[in-house]
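The following blocks contain the structures, represented as structure tokens.
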Structure I
Amino acid sequence: MGLGVLQQGKWVSEREQEDEKGQFVRPSTTFRNWITADGSSGFKAEADRYHLYVSLACPWAHRTLIMRSLKGLNATISVSIVDPVMGEHGWEFSQYSGCIPDAVNQARYLWELYVKVDRHYTGRVTVPILWDRQTQTIVNNESREIIRMLDTEFATVAQSDRDLYPAEQRAAIDQTIDAIYQPINNGVYRAGFATRQAAYEEAVTELFAALAEWEQVLDRQRYLCGNQLTEADICLFTTLLRFDPVYYLHFKCNLLRIVDLPNLGGYLRDIYQTPGVKETCNLDHIKRHYYMSHPKVNPTRIVPQGPILDWESPHGRDRF
């Protein structure tokens with residue numbers, strides 16, 4: 001996430017983010033190196049070497065925090081948490097409740113890390129970042145790849161043997177992550193940041209068509225790929241968690257709430273109540289970020305008090 005950009009190592013706080021049709025365009029991530037268990041990639045999976053930079057508000061970064069928790073890597077991979085409000089200089093480290101300053105590089109702004117790696121860097125400045133203390137560089141800033149590495153490459157230092165990418169389900173998991181990305185994960189942004197009516201309506205139509213499909217799938221099985229929690233569920237969960245408190249109102253995704261969909265609503269509560277997940281969720285950071293960081297969408301920057309949400313109520317998903 002982030003509306004600012006670096007151009008030849010210089011921070012520019014505004015950038016165009018839509019095409020000629022008014023459709024939101026998300027550029028690709030830049031750092032795509034891989035950590036491996038044996039170190040053959042040049043980055044070996046080992047304790048106390050890597051550091052995560054995240055925002056508790058960002059659904060992409062939230063994925064990595066959940067995987068870090070579920071795999072028992074909290075003591076192995078340290079973390080810094082930025083301020084929820086994205087200001088003129090983008091993501092900033094602060095003393096706001098729930099934040100953790102940058103004790104590794106002592107940066108004030110996240111863009112400083114990108115410039116430290118490449119002083120002429122041009123591109124987006126986003127979370128999550130997986131940082132290597134040993135080589136002093138960004139290993140990867142693509143959330144889907146980071147969760148895969150945490151899930152599959154850190155077995156020797158992880159405190160949990162939970163497998164969220166089992167061999168017999170890998171094709172289905174990859175296909176599912178692909179299937180939910182554009183209409184749902186990115187779809188809420190395509191709706192919220194659209195600047196023309198047709199672009200907005202196209203995004204919302206695709207979003208709710210996809211939600212309806214998964215509502216039917218979840219009527220016959222507990223999780224997206226069967227009756228076992230997988231990476232695909234983590235990828236959907238972080239979007240669903242933000243839907244009713246943010247996307248429904250702020251991004252005008254208001255045909256239905258997730259709470260109005262019995263299977264998706266129960267599924268959301270089921271994952272939220274999974275040990276290790278709730279601790280990574282921070283509704284205050286989520287709401288403050290979206291309502292205060294997008295002045296073109298919410299010029300007053302007023303953060304609504306509601307809605308009243310109950311993610312602790314029985315989910316009924318254990319019937320499967």
Structure II
Amino acid sequence: MKNRQKIFIAGHKGMIGSAILKKLKKNKNYKLLYEDKKKLDLTNQSKVFKFLKKHRPNGVILAAAKVGGIVANNSERASFIYENISIQSNVIHGSYLAGVRNLIFLGSSCIYPKSSKQPIKENYLLSNYLEKTNEPYAIAKISGLKLCENYSSQYNLNYKTLMPCNAYGENDNYDSQTSHFLPALVKKIIEAIRNNKSYITLWGNGKSLRELIFSEDIASACLFFLKKNTKFKTFNIGSGVEYSIEEYAKIIMKHLNVNLKIIYDKKKPNGTFKKLLDSSQAKKAGWEHKVSFERGIPIVINDYLKNHL
């Protein structure tokens with residue numbers, strides 16, 4: 001066991017980071033490195049560089065980020081761009097300084113233009129304007145992608161970016177101000193049931209389409225691509241399946257055996273209408289998602305009922 005590969009997981013407590021940690025713990029060939037935020041603040045360049053030089057991991061998975069939904073993205077614009085650029089720059093450059101050859105950076109589908117052709121290919125990046133509400137977060141993520149792309153090119157490294165569509169899974173964020181749409185839906189519906197309400201209120205008109213991928217599938221993609229040498233350094237990671245916000249609400253209700261009325265607050269924004277990724281490049285490389293929404297949503301509902309009430 002002396003020759004176990006050391007893998008540093010940045011952001012191990014988040015939804016995706018914890019899914020990666022859970023998956024890696026099942027493999028005895030890896031020695032896992034991770035640190036609580038109180039001990040290792042990833043926005044602190046000096047601490048990150050020292051940590052990586054001390055441990056010299058064989059691989060790094062960068063799943064740490066400041067994230068949130070429309071409200072948080074739009075109201076904390078400076079924080080989203082500053083903190084994410086700091087985290088990414090420190091971990092990516094620090095990995096290079098520590099001699100790390102293999103690194104996975106988790107991007108986001110929101111980096112693509114608002115009016116992008118569908119399904120979205122990786123080369124549509126920077127072809128038009130971004131969605132205004134999450135522009136700072138998107139620009140930060142684009143900078144991380146470009147760091148990986150150019151460090152790989154200049155220093156002959158294997159630094160890749162994976163761009164998941166909207167993610168969901170266990171250990172999600174259910175804060176009403178910072179959560180994404182799916183955990184917000186789960187929480188709204190369960191709270192309505194608990195409070196004997198006959199309806200829920202959704203932002204916009206409920207027609208916006210979203211592609212979802214289970215956190216376990218993202219974890220499998222990270223491990224699949226970590227040491228794989230590929231010509232391309234950027235891969236979309238999606239399920240290829242999309243439903244409207246309204247349809248997601250109805251599927252969740254079905255699993256909870258309830259039929260609540262949906263009221264739409266059309267004064268609130270819809271967000272981007274459609275964001276379907278073209279994940280054919282990842283598929284060609286040999287990766288495919290495995291967990292359908294019908295299989296994943298009961299796991300999420302049970303996790304919320306057990307750990308978040």
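Looking at volume of the Cα convex hull per residue in Å³, for residues 95-182 alone over structures I, II, structure I comes out largest. Of the structures labelled I, II, which one yields 4.1 when distance in nm of label points 7 Å out along Cα→Cβ at positions 127 and 199 is computed from its coordinates? Traced to structure II. Match the computed value -13000 of helix-only ellipticity at 222 nm (-39500 (n - 2.57) for each DSSP H run of 4 or more, over all residues; to 500) to one of the structures I, II, and report its label. Comparing all candidates, it corresponds to II. State the single structure among I, II that was used to calculate distance in nm of label points 7 Å out along Cα→Cβ at positions 239 and 263, giving 2.9. Value 2.9 for distance in nm of label points 7 Å out along Cα→Cβ at positions 239 and 263 corresponds to II out of I, II.
Identify which of structures I, II gives the largest calculated value of mean count of other Cβ atoms within 10 Å over residues 47-54. Largest calculated value belongs to I.
Read-outs throughout are calculated quantities, based only on the coordinates presented, and are distinct from any laboratory measurement. Not measured: the values here are computed from a predicted model. Cβ atoms are built from the backbone, for glycine too; each structure is taken alone.
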